[in-house]
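Structures for review follow.
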Structure I
Amino acid sequence: MSLQDYGIHTQGAGKEERTTCPQCSPTRKNSKEKCLAVNTIDGVWLCHHCGWSGGLKGNDYKPIPYETKQALPDKVIEYFEKRGIPQGILEQEHIGFENSFGKGWVKFPYFYNSVCVNIKYRTGTKDFRQEKGGKKCLWRRDKAMGSEKKVLIITEGEMDALSCVVAGYEAVSIPDGAPSENSKNFNTKFDFLKNTEGFFDRFEKIILAGDDDAPGKRAIQELGRRIGVERCYVLEYPAGCKDSNDVLVKHGKNTLKSVIEKAKPFPVEGIVSPTSLTDIVLREYSNGIQGGEKTGWSNLDEFYTVRPGEMTIVTGIPGSGKSNFVDALCVNLINKCDWRFGFFSPENWPLQRHTQTLIEKLIGKSFRPSRYGDRMTPVEAKEGVETLEEYVKFIAPKSEILSIDTILKYARILCLQFGIKGLVIDPWNEVEHCFKGLSETQYISQELTKVRRFARFNGIHIWVVAHPTKLMKNASGKYDPPTMYDIAGGAHWRNKADNGICVYRDFETNQTEIIVQKIRFKEIGKLGAASLRYTYSGNYQAYAS
């Protein structure tokens, strides 16, 4: 279907425009009025006269009728004025009001490419609700998109965004507020960041203005991690103020402007003020330094856990199950911690095969016919795919050089849009390498530094699977477990790694040793080994210690 099939005639594609409405214009006295707003980029439309709306198949949202010019009750205007927001700003931002469900609701319309796609409703007692099925996007996104200002403020709520607008700044608000302090799975709270990398690129400076409480600080950390901490700044509020609107109400517009102007760079490794770490230092003094997430195998957790911001090198004899182990570990972290992952795993291509092996680990049954008879049903296979859709994305560009730079470029997009906490590069020898006058040792040092720095800056854990060079059999005719020193490129594999693991499988006993050969930080684990048993469905089970 096309716009023309609906009787909508536009000048071209790839833009936003106004035209006449085929539903109401022919019967109107002013039949030439261009009352239909059409976004030819996304194929959606909304008539501002009759309310007719729709979209072409494939859009993830539908237009919501909204009257942009609304007369507000005096009590609503007075409420906002007490919060430092003048009536002119309310009209500029198309703030509305309605009585429903026995309450009076202020309406904040969310526009996406000139189309209203959601409405946030708020009462004076801070009850909230949104349109069912409304699109998740930044509030004031369109206003910021059309701005020539180079500074953008991201707030936790619409009232704080309005306060920053009053102070003369461009501001947007996240749609669902901050995640609770103890929430483990808050991925969906940040789904509004999908397809926003171009949006943020418009600004030279991004200020994260969350509330000065535990949820607000958590939101700031996650936004900084996803957007990129190198261009983010944070606010410090005056004593007794927890957000931008508090500052506006208690101290006025000029003080809020001063607070914004004094925004400090987001704490970044290598550029850190000790006083900015006070809360963390004292918390870890009281509660202890936080270790990593458990692996899902109790006998391995003693030696190795997984913490965002680190890099683990995984090696082992070819065919020993390195990829299977890493895949199983990722599935455990999905099940236990709701982590999301990006996979660059060319040895597991085609992608449907890698999907099938991950489903086996999720379901705990074989995907293919098995002599054990415990094969998953078609329904279970479909449910497995749907679960993976929530937690896994594959990096598989078709026309680019598969270099570390390319992989990390796509991983950066996944950090922003999808919120990955883990990245798998499996194996290293499938990455395309260009030494450019460097020795192999120098090149390995350079590229592993990139990977480790990416992990730290983006708050994700990265596993790099690397095969050892040609090994010699011992006196008994078997290979000894290789170390990171046995990987082509020398000692930098061990030097750069935060953690090092060897997967060593004895095919006679079907026992797999996970040998932890390096742990940089003692709160993460220690040197040692744990025994796992590989099952026919691609899972690992822990042997008793």
Structure II
Amino acid sequence: MEPFTVACCQVRAFDLEDAEENLQGLLRALDEAGKAGAQLVALPECAYPAYYVRDSDPYARSGVRPFEEVAALFGAKAREYGYWLAAGMAVPHDDGSLTNSGVIFDPTGAMVGRYDKGFLWHFDNFWFRRGDAFPVFDAGFARFGVLICADGRQPEIARSLAVNGAEVILDLTAWVSWASTVEQLSTTQCEYLMPARAFENGVWVAAADKWGPEDETLIYAGRSCVIDPRGATRVAAPSTGDTVVTYTIDPTTAPPATVPRRPSLYGRLTEPWEAAPAKALLEEPMVPAEENRRIAVVPGSDDLFDTSALISRYEALRAQDCDLAVFGGSPGSEGWQAAMPAIEKAVRANGGSLAFAVATSGCTMEQAAVLVTPDETVEHRATHGRGIDLGESTAPVTPTAAGNVGLLCGDEGLAPEVGRCLALEGADVLAWPGFGDHPMNERIARTRSDENRVYTAAAWEGGGTITAPTGAPLTAVPGDTGVAMAAQVNRANARWKDMAPGTHALRDRVPVAYGALVSDR
């Protein structure tokens, strides 16, 4: 990848009836991007004719120009300025179907490809056909792929683009938002989901969003932005106003920090939903009022593993009705196995469950997470990480009073496939004992909860957080206080996987399209 300038065109939202005024605004934005010297340009989701199209034939409405005519105008702008363009458009097909697509134009103005939105959100399902391919385009200076809005909520989509060779992901989006004031409009996608996608895949993300209301029922967040491979937002627009966000991407300024993948461990991703253990669990009857539990996170430290301190802290949390306590890892943990009888005795005597992580060094470095319940002890060696001896299997999902727990050890939390496989196996809670502090820890924890609709209890050196299945933070450890923090959870919330009406976090995946994720290429 060579240095180049990307432009994200943030444009006002228009109702379908105002398609012509909308089009003129889009053409002005494309002119501005060209005059700014952009080499890669993005227009938002369904920039034309509108996002809320109301039926599968919006081009039949008065005042809406034919798709081919508008595509020709967009292609002419790409040719005039010599840039690559990804334009969000509602694309009609010969069979009468409609796709929510990113249409790709090269610098000659030719339409060279298309990406169709794969994760349809709510009323998308009423008029759009789902896509199932993740193409990557070689612009010479960079290889780029496209995702569209809610696609960012499915880890497999950005991951497939990265595995297919994308160095840059263009997010053509219509971030529906809410706030008490227009200036406060924001979205979980720009706050943590897309930074997480950039970080976990080691790619640049450039997001082009709309602003303002549409159909008097939707309002968009603006906040068009460019995010680097470490998850840092380099430039962002405000919540309102037409603007073209430009940024010169220099790959040497933010080298990726991704965790190496282990495709042989991800087989569950390509299996049909009907075969997933989670499907059967979601069909079980449950009385929510009987499922209230309490879980806690305890920050780790750089001290040596201290059995008596661990047990004492656990007993204190059990006295406060905590059903699961997740302790941050101890980097110097030689001899931890000798402490297990005392730890197991304490759990049996006090009830509840205890998770912690250990790291040992010898001929090789190993990291492991341990879950102790009154009935069993699960020892799980980390399958992901750098400079450690890796385990060869994902942790089992273990029943506890707080719900079914899936263990993530250290860097496993940074690899989206691991948490996804545990969710498909039926985890209600991802217990993530980690080690060193990292600026992305909290955003990754929120992402793992949001994308899988599970609780995440993460603890690391000096910090920790518990996040709800919606991705909302329930509690967090005040920095470097060493204080244990607890939150109320309810297993019923983790069995409710609907993100919006007709939009299911697990069922609406497309496993047949994820072959690249389990390939060793």
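Please treat every number below as a calculation from the coordinates, not as lab data. For clarity, every value in this text was computed on a predicted model and none was experimentally measured. Cβ atoms are built from the backbone, for glycine too; each structure is taken alone.
Brief remarks on what is shown
- Highest-scoring label, criterion being mean count of other Cβ atoms within 10 Å over residues 30-37, among I, II: II
- Structure responsible for 27.3, 97, with Rg and Dmax of the Cα atoms in Å calculated and labels I, II on offer: I
- Parent structure of the calculated result 2.9, given that distance in nm of label points 7 Å out along Cα→Cβ at positions 254 and 470 is the read-out and I, II the choices: II
- helix-only ellipticity at 222 nm (-39500 (n - 2.57) for each DSSP H run of 4 or more, over all residues; to 500) from the coordinates reads -6000; which among I, II: II
- Source structure (of I, II) for mean count of other Cβ atoms within 10 Å over residues 110-117, computed value 23.0: I
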